[in-house]
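Enquirer: The next part holds the structures, each set out as structure tokens.
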Structure I
């Protein structure tokens, strides 16, 4: 469900208060929309026009997708203005949008009837985080956007406490994991192998073969969150997309 559709299901009073906070802004083709660096870290609703969304990754601008009429942008930035990679938006044509000051939105969410608004926006922010990490990873970049969305819809986040095990050597594993927060340590029989951090994929060796157990212990170092993708769907996508399968095999061979 689109964020707009979720917000339309809010009680009318809180929805009206939210819209009353907004101010109309117009941008010309080629304009970069003000971002955190420019002092704006709020949410925008596109009334007309299109923007291209870029991630600033290692000083490079990587195109993620386009957004148009009826879509919200900036939700992730509002909740995590210092998150990486940072996101910027380019107006592709004359753009009219409603801009919401983050202080006004945060104040609304703290009201007794603003709890549902906060749930909706926080969930949207997390989903944008996952989507960006997937779009930047060489494995998921091989998939068309629709298949990435299908994969994301089938995934679920797992929160790990410090020193909690995600995988254990020789235990069954039926998931591919994308680290969305924190980092993990990979060991085998007490020997340190590697440290994986936000944006890294783990579990690729065992998930490609339904009969193969985990080849190492994977333990959270500090608070950590991973996004878990069903192994059956990963193998199905391998059958449908040779580039996805080749990249997953390449990843497995590098780490085997």
Structure II
């Protein structure tokens, strides 16, 4: 029986990297997309291979339509038909109140987190849909608990982008439910990754219900559940992995 094939957009660091490595340990072959950090992506590839799986690193900025199509095609050529996709490419942008945010920051945050997510989800559906000869599959999108809390005073623009991811999850799950594809999302709370400006996690930790931020592996566990057949009747769900925040 062929191993499932997972492509992760933004798989070289943080939650994406943890998910790639954990997926390799659980029987997936993995395509690790990265934008600029080739060394980090290579390390993730090595970790997947050490678990006995196949892995490939594919460079590409996942907000460009042609690049997204190329990345999906290269992944399938190297590993076989893509059966699972995770959109973990994301940026927070420079923290500020909305009135102080530049138009460039707002646009970049929307492009990376929402526009890129839409194009990637479209590319995944086109390849997975059983109505188009695909194998079916599972898509997990990375939202954020900010889509609920609103990000006031720090990044309302980021929260708005992630709110769009929630809506994408809801609508697309219904759209492809009869095409063999499940679509779900994860809303992480504050997680120990590079997305946070220096000092932010230390500043907000006393306000967190559990008194600590989460770890990337704790989010990866939830992603792997939603990707797996154990979640075969779960679609359109947005799961908080936020330590009760």
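Enquirer: Assign the value -12500, calculated as helix-only ellipticity at 222 nm (-39500 (n - 2.57) for each DSSP H run of 4 or more, over all residues; to 500), to the correct structure from I, II.
Expert: Corresponding structure: II.
Enquirer: Comparing distance in nm of label points 7 Å out along Cα→Cβ at positions 54 and 126 across structures I, II, which is largest?
Expert: Structure I gives the largest value of distance in nm of label points 7 Å out along Cα→Cβ at positions 54 and 126 among I, II.
Enquirer: Which structure, out of I, II, was distance in nm of label points 7 Å out along Cα→Cβ at positions 118 and 174 derived from, given a value of 3.6?
Expert: I
Enquirer: Here's another thing I want to ask about it. Which of the displayed structures (I, II) returns the greatest value of FRET efficiency 1/(1 + (r/R0)^6) of positions 22 and 142 (r between Cβ atoms, R0 = 30 Å, to 0.05) on calculation?
Expert: II
Enquirer: Separate question: Among I, II, considering only distance in nm of label points 7 Å out along Cα→Cβ at positions 6 and 198, which has the greatest calculated value?
Expert: II
Enquirer: Of the structures labelled I, II, which one yields 14.9 when mean projected area of the Cα convex hull in nm² is computed from its coordinates?
Expert: Label of the source structure: I.
We did not get these values from a lab; they are worked out from the coordinates using the rules stated. If you're wondering where the values come from, they're calculated on a predicted model, not measured in any experiment. Cβ atoms are built from the backbone, for glycine too; each structure is taken alone.
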